[in-house]
Every structure is written in structure tokens, then in C-alpha cells.
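Derivation of every value follows stated rules applied to the coordinates shown; laboratory data play no part. Only a predicted model underlies this, so the values are computations on that prediction, with no experimental measurement involved. Cβ atoms are built from the backbone, for glycine too; each structure is taken alone.
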Structure 1
């Protein structure tokens with residue numbers, strides 16, 4: 001028998017549940033009816049950013065004085081991932097909140113003027129932010145990046161390229177990792193590069209999934225960026241990037257769990273509605289066992305996710321644990337999404353089904369923010385192995 005009155009959550013308050021209801025209304029009204037249209041268009045409408053800001057999607061975890069919520073509680077971010085995932089589109093979640101990886105360095109290290117220029121308009125939904133670290137010649141090896149920024153008076157002359165950049169085509173401001181000094185981690189800096197800057201061009205990338213998320217390769221050819229756009233100290237950007245990665249990986253794990261939940265819920269509803277050989281699919285023992293296995297695996301991920309959100313909210317970095325959770329959550333999603341498509345049968349192979357889209361998009365979560373193999377090695381080093 002189903003549990004009709006769930007037990008209270010040990011870490012969630014009434015404020016969390018109010019926020020959940022607010023986001024659910026936003027997703028149901030402003031997102032779900034239009035996902036297929038946006039997928040075909042290859043991008044989200046810019047007007048959605050303003051609606052998202054009004055719904056409280058964009059400001060979570062950012063300073064209140066610049067338009068944010070002022071609350072850095074990871075559980076609000078977890079709820080945001082869970083509710084946005086209900087639309088069944090990883091591209092929606094990735095592109096709508098691409099500022100969650102593009103803007104934290106500005107919020108943490110930027111001057112008051114930089115926050116007014118590059119942070120406030122993003123949190124208010126007027127502009128779009130992105131992060132550019134990955135290069136064509138290397139992904140997770142940030143210390144070896146080759147895009148250079150050479151100082152010439154009041155400007156940096158930027159040359160190089162970045163790829164796999166989420167919101168790369170629409171972004172008004174991109175936080176770009178550049179080499180300003182010696183080789184290795186000590187020569188890396190962060191620059192805010194604005195759209196329209198001479199020498200800055202971009203081309204779109206076609207992908208397996210995340211169709212409504214505009215992904216791009218960025219090119220910098222003698223791109224003149226004002227020194228005033230340097231975020232933090234010169235040659236001190238590596239630490240900020242690593243700190244940014246930690247939160248990104250935790251939220252990628254949250255997304256993986258949330259999309260797994262959608263697969264389970266969709267599969268359960270379909271198994272109850274679908275009849276084969278005169279009986280509901282749910283009456284077949286093999287189907288019930290699949291559904292139970294899905295729930296078992298997802299609940300295990302959620303238990304660790306809740307614990308780490310609580311620990312991170314308490315000020316503990318938990319680098320190794322987050323790496324391990326990201327791997328656990330993404331591998332679980334791959335299994336759960338595969339079983340969901342199997343339960344749907346032919347219907348799960350057709351465009352328009354949430355499980356079909358999620359199945360195509362599982363792999364990007366195990367690659368983005370640090371591939372599975374990188375996560376294992378980083379965790380091993382953090383644990384002293």
C-alpha cells in the first residue's frame with residue numbers, strides 16, 4: 001500500500017515547501033507546454049529568463065543586495081533542480097540556470113561595479129551568463145588551458161577558443177578562464193567577456209540531447225577586454241574555478257537524481273494505465289520488480305544527496321564525497337532511464353515521451369563538470385589513496 005502521508009523531511013522547512021510550490025506552478029505554466037517547441041528551435045526564448053526571475057528561479061544562493069535570495073541553503077538549489085526536472089528536459093535546466101556556473105565567480109570575487117554590471121541584470125532576468133573553461137584540446141585539465149590574455153595598457157588581448165559552452169550562443173556575458181601568467185594553475189585568471197566585443201565570435205554545436213540548450217564553441221582573436229573586467233586577482237583564478245566545480249558537481253548529482261525520479265514516476269503511471277493481455281502492466285511481477293529496483297537505487301542516491309547538502313550548507317567542502325555522489329547519481333540515472341524506456345516499450349522510443357528525452361540526455365551528466373574517470377581519480381587523491 002502506498003504511503004499517503006509522507007514522513008516529515010529532517011532538513012526541509014515550510015519555507016522550502018513554499019518555494020517548491022512556487023516553482024512547480026512556474027514549470028507547469030511556463031515550461032511544460034512549450035518544451036517540444038523549444039527543443040525544435042534549439043534554444044529557450046529570452047523572455048523565459050524574466051519569468052524565471054519573477055518565480056524565484058534565478059536568485060537562489062546569490063547576494064540579496066544584487067537581486068538574489070540571500071540564502072545559500074543548498075536545499076533550495078536541490079528543490080529547484082527537482083522541480084525544473086519535472087518538465088523532462090535537461091536542456092531547459094542547463095540553459096535556464098547557466099548563470100549558476102557563470103555568475104558565482106562574479107558574486108564571490110567581483111567588485112561592486114562588476115556585480116552591478118554582470119550579476120544584477122542576470123539575476124533580474126534581463127541578461128544571460130555563461131562559463132567558458134573547456135577548450136578543444138582539453139576538458140578537465142584546467143591547469144593546462146591555452147587561451148591567453150596578454151596585458152596591453154588598459155586591456156587584455158585574448159586569443160584562443162572554448163567549446164561545449166552552455167548558453168554559449170545567447171550569453172550576454174561569459175566568464176572566461178584565461179592564461180595570464182606562467183604555466184600550470186598559478187597562471188590562470190578569470191575575465192568577463194561581453195557579447196559584441198570585437199574579436200569574440202561563436203558557432204553553435206549540434207548535440208545528442210539538451211536540444212533546447214544553445215551550446216557553442218567560442219573564438220577569441222585579438223579580443224580586447226578591459227582590465228576592469230578581471231574577476232578577482234590576476235593569476236589567482238584557479239582556486240575560484242575549483243570551488244565553482246564543487247557546487248556544480250553537487251547540483252549535477254541533484255539533476256541526475258531528479259531526472260531519475262521523473263523516469264520512475266512516468267514509468268509507474270504508464271504501467272498502471274497500459275494494458276497487455278487483458279491486464280494492467282503493473283500486475284506483471286517483472287514490471288513491479290523493475291519499478292522497485294528503480295526506487296531502491298534512487299532512494300539510496302537521495303539519502304546521500306540530502307546528507308551532503310546538509311554538510312555543504314554547514315560549511316564543509318566534502319570534495320571527495322561530492323565526486324563519488326556525482327558518479328553514483330549519474331550511473332543510477334543511466335540504469336533507471338534505460339529501464340523506463342524498457343517499461344514503455346515502443347512508446348518510450350518515440351519523440352515526445354519524457355523518458356525518451358531523458359534517456360538521450362543521461363550521458364552528458366556523467367561527462368559535464370568532470371567526467372566519471374576524473375571524479376574517481378580526484379576522489380582517490382582527496383582520500384589519500
Structure 2
């Protein structure tokens with residue numbers, strides 16, 4: 001196992017009725033900007049719970065952050081932050097709202113002229129406006145990590161950034177919100193969290209025995225609860241395990257001391273930027289083919305995954321590894337998620353070349369756990385995913 005350091009400063013308030021604790025987490029001295037998405041929080045009761053908890057606080061609202069947090073929309077929010085002298089941000093939503101809030105935390109205190117430089121130049125940002133979250137859509141783990149991904153429609157880009165300054169001060173996780181989430185988004189959340197784990201697990205053996213078991217436990221939990229929560233999202237046992245699994249999948253714990261991949265996400269972001277395909281579904285399109293293309297480098301972990309997660313007992317290492325890939329794709333199908341790009345768009349010809357060119361232009365010449373995937377490899381993986 002590799003050396004590592006681990007610190008996660010985010011306070012988690014988990015369970016029924018925890019939103020009412022919000023008033024104890026935010027000082028009344030703050031001018032708060034409440035950020036949310038399309039307005040579902042006003043239909044499912046979360047908005048009223050939040051506003052009741054903050055009845056003695058100064059709150060300004062900004063709604064309309066889209067599913068892929070759009071830079072132009074966030075720039076409008078930044079104007080509100082400046083005009084209203086906001087000094088605390090509260091994200092009430094899923095990963096897109098939380099990611100957008102993290103970007104605003106950085107942009108509000110950014111010294112440069114163009115906030116997009118935060119994304120493109122990866123300028124080191126060591127300070128951010130304080131913020132907290134109320135999670136309404138389990139998926140990304142953004143409620144307990146320091147990374148964020150932002151979309152820019154103007155340039156057809158979707159880029160990531162982050163840093164230690166962008167952990168939420170607190171995050172409230174009430175599993176009762178799951179019962180109001182549409183089935184499609186629950187499926188997306190499961191697939192997203194599942195792939196987050198695979199990105200940190202499906203590499204090569206590193207002697208991180210406990211980390212492997214953590215990862216396998218999250219995968220097994222998601223497999224177990226998926227049919228239950230998909231059928232009945234009001235099942236509190238399934239909903240609570242779904243929510244906590246999504247958080248644990250990307251709060252930094254399972255990656256410590258072991259190699260990480262993240263090539264599937266890097267490629268997937270391009271499909272979302274180009275075609276607007278749901279993030280989780282881009283991962284389902286690419287992950288099986290990524291594993292197949294890099295079979296020799298990953299087969300030891302693929303075989304271990306097949307054995308421990310899917311209880312595959314027959315065959316040699318190669319055979320088990322191939323079954324592991326097949327089981328992964330079948331799991332995505334069980335969620336109602338299609339796994340070929342051609343099932344989402346007719347305009348897929350040439351997209352592999354476009355993505356490879358983008359990676360070349362950005363000088364992304366070494367992706368994956370071995371930093372060995374070059375743009376020409378990315379091109380082949382995307383072509384396999386047509």
C-alpha cells in the first residue's frame with residue numbers, strides 16, 4: 001500500500017428530520033445565498049424545511065442551476081453574491097447544485113479577471129467562501145469531497161477542478177428525500193456511485209486489502225439495494241443505504257494508498273459536453289469498453305471483482321475477468337441504462353477523433369492509473385463504445 005495522508009473536514013448530519021438542525025450550523029451573522037436547481041425542492045417539501053430552519057437568518061435565493069452546472073448561469077449567481085454582499089453559500093440539491101456552489105465559492109474570492117481560468121488553468125485556489133449543503137439527490141459524493149465539475153455550453157467543455165478549500169463545512173443527508181426522486185435519476189445515482197468506486201478499485205493489486213474490501217462492500221450494497229429502491233423509493237432502509245453508499249463512494253476514503261484511474265470520467269465528460277447525455281450514462285457507455293481495451297493491465301482486479309462482488313467461481317483469471325466486465329454491463333442494463341453511444345445519438349461518427357483532438361490540445365497524454373493512455377487510445381475506446 002502506498003503512503004497517504006487523509007483529512008476530511010466535512011461534518012455529516014444523517015437521518016430523518018436533520019434539516020431542522022440547519023439553523024445550528026450557520027451563524028445568523030451570515031448573509032446566505034440559497035442555491036438550488038429546477039425547483040423540485042419546492043414540490044417535495046425540502047424548500048419549506050430549509051426556510052423554516054433559517055427563519056431567523058438573512059437569506060437570498062438563486063434557482064435554476066441546470067443538471068450540468070452551466071458557467072453562464074453561475075456567472076449570474078456570482079453577480080448576486082457581489083451585489084447582495086453574500087458571505088455564506090448553501091447548496092440545496094444534488095451534485096450539480098453542489099458543484100456549482102463550489103465553483104462559486106472559488107469564484108467569489110478569485111483574484112483573476114476570468115473565473116473560467118479556475119477550470120482551464122487549474123490555478124491553485126487556496127481560499128473559498130464558506131458553504132454547506134443539503135443533499136436531495138444521492139449520486140456524486142460532492143457533499144463530502146472537494147472536487148467540482150462545471151459545464152460551458154459556449155465552448156462545449158466540461159472540466160473539473162477542486163482543492164482543500166472546497167470541502168463543505170457540513171452536509172445534511174436526509175434519506176426521506178429519495179422517495180420524491182424520479183426513477184431515472186435514481187438509476188443515474190446508482191450508476192454514478194458504482195463507477196466512482198470502480199475508478200478507485202479497478203486498477204491493479206496494491207496490497208490495500210482494507211481499501212479493496214471497502215470498495216467491494218459499497219459495490220455489493222449498491223447491487224443489493226438497486227432493485228429495491230428502483231421499485232419503491234419510499235423504502236427507508238434501501239434509500240438510506242443508497243444515500244450513504246453514494247457519499248462513501250467518493251469522499252476520499254477508499255482511494256487512500258491505492259492507485260486511481262478516472263479515465264472513464266474524463267472521456268465521459270466529453271460525451272456530456274458534446275451531446276448532453278446524462279453523466280452517469282456516459283460512464284455506462286465507456287466503462288466496459290475501457291476495461292476491455294485495458295484488459296491485460298486490469299485483469300487481476302477484474303477477476304478479483306468477479307469473484308468477490310459477483311460470486312464468480314468458475315474459470316481461470318482471464319475468464320473470470322471477462323465475466324466481471326459482462327456483469328458490469330448487465331448491471332447497468334438492469335437499471336434501464338443503455339450502454340452504446342449509438343443508442344443515444346445518431347451523430348456519433350467522428351466523435352472519437354474529436355475527443356482525442358481535445359485531449360491532445362489540452363496535453364492530456366497520460367490518463368489512467370498507469371498514466372499510459374494517450375489520445376490515440378482514447379479514440380479507440382470511444383470507437384468501441386459506438
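If FRET efficiency 1/(1 + (r/R0)^6) of positions 162 and 282 (r between Cβ atoms, R0 = 35 Å, to 0.05) comes out at 0.95 when worked out from the coordinates, which of 1, 2 was used?
Of the options listed, only 2 reproduces it.
Which one of 1, 2 has distance in nm of label points 7 Å out along Cα→Cβ at positions 178 and 218, as calculated from the coordinates, equal to 1.1?
1
Of the structures labelled 1, 2, one was used to calculate distance in nm of label points 7 Å out along Cα→Cβ at positions 50 and 74, giving 1.7. Name it.
Of the structures listed, the value fits 2.
Comparing mean count of other Cβ atoms within 10 Å over residues 290-297 across structures 1, 2, which is largest?
Between 1, 2, the highest calculated value is found for 2.
Name the one structure among 1, 2 that distance in nm of label points 7 Å out along Cα→Cβ at positions 66 and 106 of 2.0 was derived from.
Source structure: 2.
Compare FRET efficiency 1/(1 + (r/R0)^6) of positions 114 and 306 (r between Cβ atoms, R0 = 30 Å, to 0.05) across structures 1, 2 and report the one with the greatest value.
Result for FRET efficiency 1/(1 + (r/R0)^6) of positions 114 and 306 (r between Cβ atoms, R0 = 30 Å, to 0.05) over 1, 2: largest is 1.
Work out the source of 78, 46, 40 here, i.e. which of 1, 2 gives that when Cα extents along the principal axes in Å is computed.
1
Quick check on the output: 1.00 is FRET efficiency 1/(1 + (r/R0)^6) of positions 42 and 354 (r between Cβ atoms, R0 = 41 Å, to 0.05), derived from one of 1, 2. Which one produced it?
Structure 1 accounts for this read-out.
If Rg/Rh (Cα atoms, Kirkwood Rh), for residues 82-169 alone comes out at 0.94 when worked out from the coordinates, which of 1, 2 was used?
2
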